Structure 1
Amino acid sequence: MAPLSWTPSFSTRPPSTKYCLLSYPAPNILLVTLNRPKELNCMNSEGQHELEAVWRWLDEEPTLSVGIITGAGRAFSAGADLKERNKRFSNHDVKLPTPTWGSAGLSRRTGLKPVIAAVNGLAFGGGTEAITNCDMVIAASTASFCLPEVKRGLVPFGGAPPRLMRTVGRQRAMEMVLTGRVIPAPEAERWGLVNQIVEIKPEEKGKEGEKVVAAAVQMAQMIAENSPDAIIVARQGVAMGWESAGAEEGTRLWTERWSGWLHKGENMKEGVRAFVEKRKPRWKRPKL
């Protein structure tokens, strides 16, 4: 994984975590590593709520601009913990206490700040559901994606089907949710589900996580160099198109909700001033 190279001074306290690791590989960047490698990073109910708390903290902490999620070991995430689910079913408890923001606290997340998925290995079930609502996806060439729920009498209720419809189109979304077929990373990139493929050579087996996280950190740094309040507002503009609003209606709602907040801050003036003075901007952290 990427080395710890930033010692942050937070305004708010990070949540305590049991099933994931929090680290800070570069200024203003949070790296969340799912840490159940023996279980292929499958997510139990407690771990799901833990992750939602982490993403809420990302939004609240002014020193952070971008989040990255990856998995320890050879998997990104094999999805929900079916052993836990089977135990609940045996106790006639069919409704799992899932977080408001869905699988990994991401698949139905709205949020303020961008999250990049660094997919180091297989992303099945809830793992794929989580990445469908990430802002960017960077995957190892050996990674794979799958929604196998129909093979288990289940369906992906975490929000993936309608999001896949918008990302990859009706026919490909139907193929994923109705067949449960494994989609290799290069194919997922051609479909538009993945932004960037990190090539893994045979002799680099075991280094997938290190390489894909490094690429994700590089992308996150490109984002974090920009105005922190402009990042939030620009992301909301794209999100308007992700939801049901049409282009013009989305623009109207976006402008009404966010333009005043952006203009009240100092970073818009600072960005223009820095351009005129031919220097790097000195951004201020916005009040969230």
Structure 2
Amino acid sequence: MQGASKLNKRENFWGYLFISPQIIGLLSFVLFPVAMSFYLMFTEWDFTNAPKWTGTDNFNVIFHEENFYYALRNTFYFVLGIVPVTTVISLVMALLTNRAIKGLSIYKAAFFLPMVTSSVAIVLVWYWVFAPDIGLLNNFLDVIGITGPNWLTEAFWARIAIVIMSTWQGMGYYYLIFLAGLKGIPEDYYEAAEIDGAGKLRKFFNITLPLLSPTTFFIIVTMLIGVFNLFQESFILTGGGPAFSTYTLVMYIYDLAFRYFRMGEAAVVSVVLFAIVLLVTFIQFRLSKRWVNYIE
């Protein structure tokens, strides 16, 4: 028994040693910043002086600033634009390639490549696509006799540009997840449906979509969280403009913290964003019981 006890202690030691980097990372980059945010939102801190307790003053300031409501509105615009468009396109791509296709691995790598490419590089490339005077997109439209819009200088089209770029960047990742979900659906269901005389549409709506619902649920939840944290696309491509039309909550947090050194107010917006994401995710999990079907 004593030998077994020593062996267990040794195994526990090596186990904790191997997971220590993850524990240190969790404490340093997740739990500690979250705890600091909840503390700083009741203080005034400018990086140089010690935090000064101010109670709920930061909340009063933030909830009376127009920029907060601009950022909140634009963030929801992007959520409502990027999430459904990316989901539909990724699903269509997965359906089209869910068969024996020559060179399928090349297509998968090409679709996934934007996810592992630097976001800064991607945004700079898309700037040359959307540039109103020398952009590739408007030049192409001129060739076919269409006058292109001012993509980056008009509020409506600037939002559309962000949606297009974000969809292109993320659809490859979600395409692979949808494709994996399609591969997990047993062929027996389709064979039984064919025997009953079901066509392609009936098989899609009665078999594919219901059995793909766990994958769809995972994609929607993770994508919602990602879009709520949209930052570099707007920051680099449009700078939040024109007229704050692409200004997001994360950009607002960045400006408060690192441009104006109003850390307490930045912490308030961070906690508000955290609460919104938590609420939306909670609602998604509650509603999932009504439409998510798991294969037993």
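From 1, 2, which structure was FRET efficiency 1/(1 + (r/R0)^6) of positions 196 and 252 (r between Cβ atoms, R0 = 35 Å, to 0.05) = 0.60 calculated on?
On the way: 1: 0.60; 2: 0.05.
Label of the originating structure: 1.
Among 1, 2, considering only distance in nm of label points 7 Å out along Cα→Cβ at positions 60 and 140, which has the greatest calculated value? Can you show the working numbers first?
Values: 1: 3.4; 2: 5.4.
Result for distance in nm of label points 7 Å out along Cα→Cβ at positions 60 and 140 over 1, 2: largest is 2.
Out of 1, 2, which structure matches -12500 when helix-only ellipticity at 222 nm (-39500 (n - 2.57) for each DSSP H run of 4 or more, over all residues; to 500) is calculated?
Working: 1: -12500; 2: -22000.
The value was obtained from structure 1.
Quick check for you: by FRET efficiency 1/(1 + (r/R0)^6) of positions 76 and 124 (r between Cβ atoms, R0 = 25 Å, to 0.05), which of 1, 2 is greatest? Intermediate results must be reported in sequence, preceding the final value.
Numbers: 1: 1.00; 2: 0.40.
Looking at the calculated values, the largest one is 1.
Suppose mean projected area of the Cα convex hull in nm² works out to 16.5; of 1, 2, which structure was it derived from? If you can, show how the numbers build up before the last one.
On the way: 1: 16.5; 2: 25.1.
Answer for the origin of the read-out: 1.
One of 1, 2 was used to calculate mean count of other Cβ atoms within 10 Å over residues 12-19, giving 12.9; which? Walk me through the numbers before you get to the answer.
On the way: 1: 12.9; 2: 9.9.
The read-out comes from structure 1.
Using relative contact order in percent (Cα under 8 Å, 6 or more apart) as the calculated read-out, with 28 as its value, let me know the right label among 1, 2. Walk me through the numbers before you get to the answer.
Values: 1: 17; 2: 28.
It must be structure 2, since only it matches.
Readers should treat all values here as calculations from the given coordinates under stated rules, not as data from a laboratory. From a predicted model like this one, the values you see are computed outputs, not experimental measurements. Cβ atoms are built from the backbone, for glycine too; each structure is taken alone.
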